[in-house]
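Multiple structures are listed underneath, in structure tokens.
Just so it is clear, none of the values below were taken in a lab; they were calculated from the coordinates. Just so you know, these numbers come straight off a predicted model, no measurement behind them. Cβ atoms are built from the backbone, for glycine too; each structure is taken alone.
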Structure I
Amino acid sequence: MLGEYRIEGRGAAEIAADVEQAVGAGRLRPGQNLPPMRELAARLGVNPNTVAAAYRTLRERGVIETAGRRGSRVRARPATTEREELRVEVPPGGRDLSTGNPDPSLLPRLAPALLPAAEEGDRRPVLYGADPLDADLVRLARAGLDADGVPGGPLTVTSGSLDAVERVLAAHLRPGDAVAVEDPGWGSLLDLIPALGLRTLPVGVDDDGPRADDLRRALESGARALIVTDRAQNPTGASLSGARARALRAVLGHHPGTLLIEDDHGHGIVDLPLHPLAGVTRHWAFVRSAAKVYGPDLRVAVLAGDQVTVDRVRGRQRLGPGWVSLLLQRAWARLWADGAVDRAAVARSYGARRDALVDALAERGVAAHGRSGMNVWVPVPDETGAVARLVRAGWAVAPGARFRLASPQGIRVTVSPLTEADITPLADAVAAAVRPSPARAYG
């Protein structure tokens, strides 16, 4: 059942740790069945309840899953094995279009903002007990949220979008709870949820965002939370339209106890309007990060939400890191206030590359999606074959397995590194890699 590997341990914690380490090291592979609890207990000489407790811990950590009468098995994508390990080796002299990173040439210089922020820290050192929020950043963030129609409420600051999402989920949910997520969706998020001991329920996505009927089914199936990307959805480029937002609000209106989390990481790189859902449910959080427009290394995001949610996040944060560096907060505020980035120009730049690639693929009979952001999603019948053929042609793209739960296969192409001269040869290579490929919708 487990090949050459033998699970060891006497206590539940030891057994769980042994299995988790074996999965992380690749000695136990995704999909492998674990021994029945009584069988493993007899071999280890422990009580079956001890093994049951170990398996329960592993399920809550997202390492294994229960497969009905077939017992327990290692998850297809265990939490100890990141989706980012589904990497593609860039061929010598090839182009890497797999990372999802912004174009460095569109990012601002950080030194002019960091130096004044550091000088302020020298004049007024930040010590324990200081206000954890920079007043200028809060003011700028609140004004921007008000302008975009996000409901009023308290703010806090987290170390990026994923940190905010993790803290909000932990503030409201318990292991075993289900979360409705976009499918295809952000790979890091799809890793995080089972790592918290939560379950994913997929919601299909089209160019206008999550499908209302799929959301209704997920909520009726017991989903206690919904995570939505408002714009620049990763990997499809979807952007929530006004009509779709109204449909989703109508569904959520029948489930007011749903925890709603919105991720607006595309703020500053997208020229499409925001259509927020916040305010329909009792508990909600809206996250806006600096990563795509100012640079991933700032590791700062603003979190708005209802009073209970923000209070819980702040309280737990105080018991951990305490606060997000005021140095980074001040730097972001200065970049924002000084207009260090021409956001309209950035949005046009990414839009021109996306549109050029999508149009070129359409001319070659290949359906592709990329309404906003820096990625294009191409449905394919065989993503492994398509990725391999593109690598041989000198282009590394991301396999759709990083982003999918139940949706059809695809590949993600990040347009950030592309120049105008790249579009035709890339489109030719993609068309050759996916044929024969009938036009298919995703999600």
Structure II
Amino acid sequence: MAFEANERPSRPVTKFESMLKTDDVYFFDAEDFEDIIHHYLNHGKIALAKKGIKIGLQQHPASIALKLLQVEIMVFENDLERAETLLDELQLLDANNDEIYIQRANILSKKDNHQGAVKLLQKALSLTDNSFDVHSLMGMEYLFMDDFKLAKDSFIKCLEHDEEDHASLYNVVYCFEFLEDNEGALVFLNDYLDRHPYSEVAWHQLGKLYYAEKRYQEALSAFDFAIISDDTFLGAYYEKGKVLENLGQYAEAIENYQTTIEIEDPTAQAFLRIGRCYEKLGDPDMAEYYFKQAVRQDPQLDKGWLAITNFHYRRKAYENALQYIEKALNIDDKNANYWKKCAQIHLALKQYDQADFAFKEAVEQGNYDLKTWLGWADALRELEDYGSALEVLVQATTFYPENLELAYKKVGFYLLHQDPISARIALLDALSLDPEHHGLELLEKHFASVVDNQWVLRILAKK
């Protein structure tokens, strides 16, 4: 039987380690060697597990159980050919050993033959009374095949065997989510909680489902029950804080985020959330302090850099905002969102060359937001580079073919570019998207200097 990872070493393990420190050789039962090897496998000490197998097989060369553990390590190390050869030998000795089929299934899984692995696991099920591990393995194979219904059924069977199996509980909810069956998940969890009213994990999962459905009061109750069941449950305090934020109860939200920091080492996400709450409460000094704490805690957290940058941007402290976004870009110059914000700041500072460069970088890094294209065109307009602006707008149209703002801006830029023929074609295209002519106001507002209303009226008359 395998040890739990946090168990203290048993007497055989202690005796085995004592033997390794001396030249003495101690005798162990085969079952003791199994316990020793399981202990090392559970703690990730593969070299010691292999040493245990070697000595174990020297003392018990006919032990099928020890040879199967040897197979397990071979599979773990991707030594699949040797593992299959050894399994062939073992199957001749014991054709009804369920572990042989489990290890063959593991090999097929490694080869991405998940359907074949399931068939072998079904064979193993027919040979064993201890079906818990097999159902768990089957559930994982079904997940690999994206068959979330059968995966869910397998993990539910694991819970029928051991209702305290939190890993399977998480997996069941995960499957419900992928099946987009929130109602089914709610029914399942409520039924589970009828039997286990103090399961902090189930309450936590129930609260997250209610939160996703914006049923905030029910989510609050669920997280409160999770905390009652385990007052050190970090996730429950954090999720409760998110609910309170959505309810506008920012001071209470801060208390819950602070509790997560007191229970465990602080996280950048908690600092970020606290900062946002203080900003909502109208306390900019505390908000800035916690935003700074977030980026110090995790310099790779883009949400942290964007939060402190936007904090200054909203206050029109553009130089401060630029300072922070440049720090972020020094850490990760491939982040499209950083480049987009950098461009917007340069635009606000009327630094149009730098804005042009930053918008270009944002698009090259994969940011195709409508505001990115429109902002880029605006920067190029200020640079009087109307041809490049039109190229930007035409490219943007491939992403947003029915956007009226793009359509009418193209008309204006063609006029700025002194290309009335293309402007006329663009206007007709825009009007085809806008039968009520609502976008003409946009044209007049942004391009009043070049739009001839009589010209527009003549086109409308001929349309």
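Summary of values
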quantity: Origin of the derived value 7.7 (distance in nm of label points 7 Å out along Cα→Cβ at positions 48 and 384; candidates I, II); calculated: II
quantity: Comparison of I, II - label where distance in nm of label points 7 Å out along Cα→Cβ at positions 96 and 128 is highest; calculated: I
quantity: Entry that produces 3.6 once distance in nm of label points 7 Å out along Cα→Cβ at positions 240 and 312 is calculated, selected from I, II; calculated: II
quantity: Given -12000 for helix-only ellipticity at 222 nm (-39500 (n - 2.57) for each DSSP H run of 4 or more, over all residues; to 500), calculated: source structure among I, II; calculated: I
quantity: With Rg and Dmax of the Cα atoms in Å derived as 23.0, 68, matching label from I, II; calculated: I
quantity: Relative contact order in percent (Cα under 8 Å, 6 or more apart) - structure with the largest value, from I, II; calculated: I
quantity: Computed 12.2 for Kirkwood radius over Cα pairs in Å, for residues 144-215 alone - originating structure among I, II; calculated: II
quantity: Entry that produces 5.1 once distance in nm of label points 7 Å out along Cα→Cβ at positions 120 and 408 is calculated, selected from I, II; calculated: I
quantity: Read-out mean projected area of the Cα convex hull in nm², for residues 16-159 alone, computed value 9.2, structure in I, II; calculated: II
quantity: Mean count of other Cβ atoms within 10 Å over residues 184-191 - structure with the largest value, from I, II; calculated: I
quantity: Computed 1.7 for distance in nm of label points 7 Å out along Cα→Cβ at positions 168 and 232 - originating structure among I, II; calculated: I
